[in-house]
Every structure is written in C-alpha cells, then in structure tokens.
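The following blocks contain the structures, represented as structure tokens.
Read the figures in this text as sums done on the coordinates, not as results from a lab. These figures come from a predicted structure and were not determined experimentally. Cβ atoms are built from the backbone, for glycine too; each structure is taken alone.
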Structure 1
Amino acid sequence: MSTVVTVALPVFAIIAAGLLAGRLGLMTISDSAALNKFVFRFAMPAALFGLTAGAAPPGDKDLVIALAYGVAALTAVFGGYFLAQGLFPLTKPEAGAHGFASTIGNAVFLGLPIALSIEGWERPFVSLMLVEGTLVIAIGSALMAPRKEDGSTLSRLGGYVVGPFKNPLVIAMAAGLAYAALGLPFSGPPETFFSLLGRAAGPTALFSLGLFLVTHPAPPLKPIAGRIGAIALMKMAVLPAIALGIATLLGLNDPVYFGALALFVFVPSGVGAFIMASQYGVYQTEAAAAVSFTTIIAVLTISGVLAVFG
C-alpha cells in the first residue's frame, strides 16, 4: 500500500498544483491549451520514440502477454466506442475518445515507477507499453479524428488508415520502430535528448489537467456520471478480466510476467486520454474526470496486485 501511495500522491499533487495555479489566476485557459500542445507535439512523441527505438527483441513470454493485452485492449477500445454510441448521445469522435479513455492506461507515470521497484517486472511491463503505444494510440487516433462521412466506402476506409499518421504520437512510434528495425544504436546524446524531453510529458500533462479542470466550467454531474462510470467499468474491470483470463488460458505461469501484466491492466486511465481529447477538441471534461476517478480506484486495485504478486 505504501508503494502505491508514494507514487499516487505526487500524481494528485501535480494535478492540484495546476488547480491552484488556475484558481489564483496565475495561468489561464490559453495556458492550458499551450501546455497540451507542447505535450502532444513534442514531449510525448519524444517519450514514445525513445521507448520504441531502444526496445529489445521480444521473447516467448513477452509475446504471450502482448497477445493477452492486445486482445483485451481491442475489446475495450471498440467495445467502449460502440457501447458509448448506443448508451449516450455522442458523436463518433466523442465515442472514439470514450473508447480510448476506456483503454489507455497511466503506465508511464504511475505503473512504471512501481514496476521498476520490483525485481524482474521492468522488461514485461515495457513490452506491454510498446503494445499499448503502437496499437491503442493508433486506433484511438483513427476513431477520434474528424472525417468525412460522404464519398465512397474505399475513401472512408482510407481516411481511417491515413488519419492516424497525421498524429505526432503515431509518427513518433513508427519512426522509433523503424529505427529499432534498422539495428541502429540508441545511446549517448540522442538517448539523453529524447529521455529528457520525454520526461517532461507526464508532469506537464498532469499540471495541465488540473489547470483545465479549474478554468473550464464543470458541466452538470448527471449527464457525465454515466459516461465516467462506463469508462471506469471497462478500464478497471472488463479489460483486466479479459487480459488476465487469456494469459491464464495460454498457460502463463511465470509469476513475474503475470504480476507485471496484472499491474499494467489495473493502472487507471492515462493522462494521454485527456491530452488526445484536448487536441481533437472532443470529450475533454469527461476524459479529465475519468483520469481523476480511475486514479482513485487504482489505489485499491494496484494495492491488491502488489499484495498478491509483489
């Protein structure tokens, strides 16, 4: 429990700092937008490029957990997308943001520090981060991006394929994977540059989230409570159940890999959900609320994971 609190408290403290800056009038709505642009266009792409460019080749157990999480993530993002349209009066981009928030986890800024503190968990956890980065972000971008509903079926499908490659996060991951595939060394000044710039993504995004919450009038609770609850149910219950169930069926009996997978799927909705929603101009309030609400839940879920596997 102490490990979770030690990591989670700074997360809330940075959000609170953004809230305080907005409340005191030290920063404004336009400052929040500028911070989000910095994270989306520079800091987070740097973090993702560094992650993919320096990735080690996967082993057999890495492939097992990648498959387990990949199936669960696809179920969550598309399940959230279609269910949201059926349950709530949402546009397709809003439903895309809902599905994305129901899937993307706060792996980098909450889960990874915990994984690094437990022997053997770093490698499988980073492998899962690669799957999430390449799969979930690309699909979330495709579902959130505005698109034309007219034209031929082929042109609409082309929009889904091409659209994500206008996203700096997807471009950074593709470039990192290409760099790794070429077998080029990733060390020294280049690694330091991307590491330093990438580290700015987390605290800046969390600070911006707090600033956004205080500088935007809160909508009535009733219209968004069901949406936040649906996101939390998919992210914190359905997705973990599917991923851990598939891993069990595939015969994964290594407690290190199973524990790392459990930690990964039980982290809360990531601040990336808010950043992406902000850049596409949809579902920002709901995404921000979902990050805050699921982070509270994660104090219990991650404590359970550490009690069983840590």
Structure 2
Amino acid sequence: MKQIKQLNKGVKYMLFASFIFAVMGAFAKLASEHMSSLEVVFFRNIFGVVFIGYALYKTPMVQSGGKPFLLFFRGLMGFLALLTYFYNIAHIPLGDAVTYSKTAPIFTAVFAWFFLHEKLSFNSWIAVFIGFLGIILIAKPTGMGFSKYDILGIFSGIGAALAYTSIRELKNYYDTNMIVLSFTLVGTLGPILLFVFSHYFYIEELDFMLGRFVMPSGIVWFYVVSLGVLGTLSQYYMTKAYGETKAGIVGAVSYSNIVFAIVVGLFLGDALPSFMTTCGIVLIVAAGIMVAKAK
C-alpha cells in the first residue's frame, strides 16, 4: 500500500510538472510575439539564477569540484537546446516543438553508450530506431531535406541529451544546485553577449540565436514573469517526482507533456496534428517509454 501511495505521488507530481511545462510553453509563444527567442531564454533563466542563488544562500553546497569545463559544457548545451526549443515554439505548433524536445531520452541513451560506455540492450536499440523513425514522420523531409525548424527541433533534443549525459558524470563532483546554476548562469550571460553581438552584426540565417533586447511593457511583463515562475515550478515538481517513484515510471509519465502541449496549442490557434505527425508522435512516445523502462 505504501509503495502504491509513493507511486501515485510520483505520477501526480510528474503530471503536474508536465502540465505546468506545457503552459510555460504557451507563455513563451505569447512572449515571442513581442521579443526575440533569445530574450525569452534570458527571462526564463534569470528567474532560475535568482531561485537557485537563494537556495545556495540557505543551504551551502557540499562538493569536491574539479570539472569546470564539463560544467560549462553542461550549461552551454542546455542553453542552446532551450534556445532552439523556444525558437521553434514561436514558429511551429507547440505540440511539435515539445515532441522534438522529448527525443532527448532517446539521444541520451545513445550518448551514454558512446561516451560513458553504458550498456545498451537490444530492446533499447530497437527503441532508438523507432524514435528516429518517429522523427522522420514528423519532419516529413522533402527532396530539399529537412527544414530549418526540423533541424533546430532535432538539435533541441540532441543538446538536451548532451546536457543530461554530462550530468551523469558531474553529479560525482558537484552539488545538484551547482549543476543547475551552471545552466541558468550560461543561459543568462549567453543572451547578454549575443545581444551585444547582434547590435553590431545581424545574420539572417542565425536569427534563432540573435536578437535585439526590447524592454517588456504591459501584458508582456506578465508573460515573461509567468514564463520564469512556471519554468522553475515545473523543474521543482519534476525533481520531486523522480524522488518519489522509479525513474522509468516517471520518465514514461513525462510524455504526457506532449498531450498537454497539443491541447494548450489548440487554445493558441495551432491546428490538430496531421495523421503522419500523430504517427510520428506515437512512435517517439513509444521509444521514450521503452528507453525509460530499460532504465
């Protein structure tokens, strides 16, 4: 009975985190109508710096350190993944953008096998193949290949996977708050540097990572504050979920985020996914659950 109660807690926490994450995506989409994706990332992360900074003030870190370059790499990959994710949110249906980002566990399994020499079972390799097939069905590449949004969407999954893979090594050297802080700090300072660069040089092909800073006003302040608060809350409840229930179960439940995102996207004017896109989403969810089950 106690195990069932803990399972229910973990599932509830993850469902709530997934719903909050989908709503956060809606605010990111609304904010993107008034500012660049770069600025949306800046406001998303600056709230994280404040919250994590306060947590570190209340509870000092206990760590050995010694991997500064890997720590920076984790922050950089997380920042780039979030940047491409928010750019896609601004330009394609919310459900599609979230689905691309949810390919991260599939890529993480491959990177952990390649870089950390973790064993990958036969079923896991089947899951990876199914996941890649799902990506192709969503992207629907033409004779010209993948579109810009498809490439950035796939990178949002790869970047997040590289960040997650590095965390597996970093947790042996750093406090969890320090690892999260590396992401929020790079995600705050990175946009500032790119704002300066964009002031002097603007390359159309790199519009997903460039932009001018526009001071929010009126309702836009509500969008960016909600974005920051909901982003932090989703991370908090996601962490609580993994603390209550087995990672495989929680990881599988996290795919509810795609369903929530599709529903929220409909309220924002997104069209229902096509049959082929729906098939792709189902395959990616199935692959993710298979990988989670293997863990």
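Just checking, which of 1, 2 has the largest value of distance in nm of label points 7 Å out along Cα→Cβ at positions 129 and 185? Please list the in-between numbers first.
On the way: 1: 2.3; 2: 4.4.
If we compare distance in nm of label points 7 Å out along Cα→Cβ at positions 129 and 185 over 1, 2, the biggest value is for 2.
Determine which structure produced the value -26500 for helix-only ellipticity at 222 nm (-39500 (n - 2.57) for each DSSP H run of 4 or more, over all residues; to 500), calculated from the coordinates; the candidates are 1, 2.
Working: 1: -23000; 2: -26500.
Computed on structure 2.
Tell me which of 1, 2 gives 43 when you compute relative contact order in percent (Cα under 8 Å, 6 or more apart).
Going through each structure in turn, the value belongs to 2.
Comparing mean count of other Cβ atoms within 10 Å over residues 25-32 across 1, 2, which is largest?
2
For structures 1, 2, calculate distance in nm of label points 7 Å out along Cα→Cβ at positions 17 and 225 and state which one comes out highest.
Across 1, 2, distance in nm of label points 7 Å out along Cα→Cβ at positions 17 and 225 peaks for 1.
For distance in nm of label points 7 Å out along Cα→Cβ at positions 33 and 265, which of 1, 2 scores largest? Could the numbers behind the result be given before it?
Numbers: 1: 4.0; 2: 1.8.
Looking at the calculated values, the largest one is 1.
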